[in-house]
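Engineer: What follows is a set of structures for review.
Just so it is clear, none of the values below were taken in a lab; they were calculated from the coordinates. No experiment lies behind these values; they were computed from the predicted model shown. Cβ atoms are built from the backbone, for glycine too; each structure is taken alone.
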Structure 1
Amino acid sequence: MAKSSDKNKKNTPPTIENRKARFDYHVDETYEAGIALRGTEVKSIRAGKASLHEAFAYLNRGEIWLKNMYIKPYEFGSYHNHDERRERKLLLKKKEIREIDKGLNQKGYTLVPLKLYFKGGYAKVLIGLAKGKRQFDKRDTIKEKDVRREMDRKVKGTYSVNL
């Protein structure tokens with residue numbers, strides 16, 4: 001007999017992450033933003049058919065826009081289907097937009113989408129105010145990840161850590 005929590009996990013929509021963003025950028029601040037979507041876009045995202053890989057956000061006339069986010073056309077949609085890579089408006093409070101504007105005016109900062117998920121039935125995007133990493137920073141990140149993985153292997157396997 002299946003538990004009720006198992007049933008709920010099957011019905012939850014997937015979380016779509018931009019894992020490359022955390023590797024390429026130092027994320028200083030994050031903001032949770034709503035996103036203006038059309039009906040077929042919501043259905044495609046709930047099916048897990050979206051990608052934030054090449055997406056970025058920008059500020060235009062006091063509004064934040066998300067560009068180049070891919071949402072696969074809904075397979076059961078009609079001629080009202082959406083454009084795959086159209087610009088989508090992000091919904092934030094004015095205070096948050098002002099904070100983001102101040103951050104973007106600093107040299108080297110950009111706005112990167114980190115995660116797309118559903119919260120209370122609404123699609124949300126986690127965006128981060130980030131600064132690009134240099135090559136040696138990326139190498140340090142890889143090295144830390146390898147050391148952490150090696151530690152986990154040794155602890156899991158033999159419970160003896162030899163450093």
Structure 2
Amino acid sequence: MRFVPVSCLNALRREAVAALETLRREPRPREGRRAATRLHPLPERELDFTWNVANQAARAFYERADAKVLEPAAELQPSLTGRVVMTTRHCLRYELGWCQVHANPEPWKDLKEPQGPLFIENGTTRLECRFDCAACRMELTLCEGRDPA
């Protein structure tokens with residue numbers, strides 16, 4: 001069995017730490033950022049407000065992808081009245097048990113389906129529900145604001 005004095009072990013440890021610190025402080029070569037040479041094609045060539053182009057950086061990105069930005073993001077629009085502001089697979093007809101394609105075993109409420117369009121209202125905001133049952137989705141279209149009663 002060999003004996004190594006603790007002072008020698010401590011000296012070796014200090015030398016190893018000093019060598020590691022020296023290596024860490026040495027400058028390392030860094031790769032510069034490369035701009036993407038080619039972007040993947042977009043599913044559409046003309047972009048409306050649903051693409052959320054809210055600043056110049058987003059506009060430049062889409063233009064590099066050979067797309068034409070027709071209008072800025074929704075929050076920069078003066079009005080979205082009459083426009084589809086949301087498309088969802090969550091369907092009120094299904095939730096309420098009115099779906100002709102898929103029966104809901106646990107409908108939300110036992111209500112009779114009204115005649116005519118269905119609306120969602122929140123304060124002065126009124127959204128018309130439009131149903132695309134073939135694609136199993138619901139679109140919400142912003143109606144003109146109502147005066148609070």
Structure 3
Amino acid sequence: MTQNRQARFTSDRGAAIVEFGIVAPLLLMLLFGVVEFGLLFGKKLDVSQGAREGARLAAVNYQATTGSSGATQASEIVAATCQRMEVATNTTVTIDTSAGTSVGDLVTFTIESPAEPVTGVFDPWLSTRTLSSIVDVRLEQAATFAATTKEACP
């Protein structure tokens with residue numbers, strides 16, 4: 001009887017499942033981390049590209065409808081910017097013309113979009129984060145659009 005008990009304690013049976021139980025959560029966390037941060041990096045690139053596109057539209061005084069000006073033209077610039085982005089849900093656009101609206105004046109174009117986690121593993125750390133991009137551009141045409149603050153993408 002003593003020999004069976006000693007054989008049971010020195011046996012390697014079940015060691016693999018215990019090792020797997022220790023290593024599996026770490027491997028899954030690594031896998032979900034690669035997926036999550038890869039998708040967030042892609043979204044950050046999209047937000048940065050959208051800010052550059054929008055700033056360019058502001059610099060050339062973009063008018064989707066001929067003769068539009070003021071808040072209507074600002075909304076057209078925002079809509080055109082959001083159409084050029086892949087992830088425009090819950091995204092806001094700010095156009096700041098406080099430096100002036102003449103040729104050569106700076107316009108600040110800001111895009112903010114929430115970091116929406118996909119896997120749910122990193123929600124406590126990522127759900128409160130916001131991805132943003134700010135681009136300053138000099139006006140090439142006199143601006144006829146109005147400044148706008150946190151206008152949502154249509």
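Engineer: helix-only ellipticity at 222 nm (-39500 (n - 2.57) for each DSSP H run of 4 or more, over all residues; to 500) computed as -16000: which structure among 1, 2, 3?
Structural biologist: Structure of origin is 3.
Engineer: Still on this structure: Given 32, 23, 16 as the derived value for Cα extents along the principal axes in Å, for residues 52-107 alone, which of the supplied structures 1, 2, 3 does it correspond to?
Structural biologist: 3
Engineer: Identify the structure, out of 1, 2, 3, from whose coordinates mean projected area of the Cα convex hull in nm², for residues 76-123 alone was calculated to give 4.7.
Structural biologist: This value belongs to structure 3.
Engineer: Of structures 1, 2, 3, which gives 0.70 when FRET efficiency 1/(1 + (r/R0)^6) of positions 20 and 44 (r between Cβ atoms, R0 = 41 Å, to 0.05) is computed from the coordinates?
Structural biologist: Computing FRET efficiency 1/(1 + (r/R0)^6) of positions 20 and 44 (r between Cβ atoms, R0 = 41 Å, to 0.05) on every structure in 1, 2, 3 gives 0.70 only for 3.
Engineer: Just checking, which of 1, 2, 3 has the largest value of Cα Rg over 2.2 N^0.38 Å?
Structural biologist: 2
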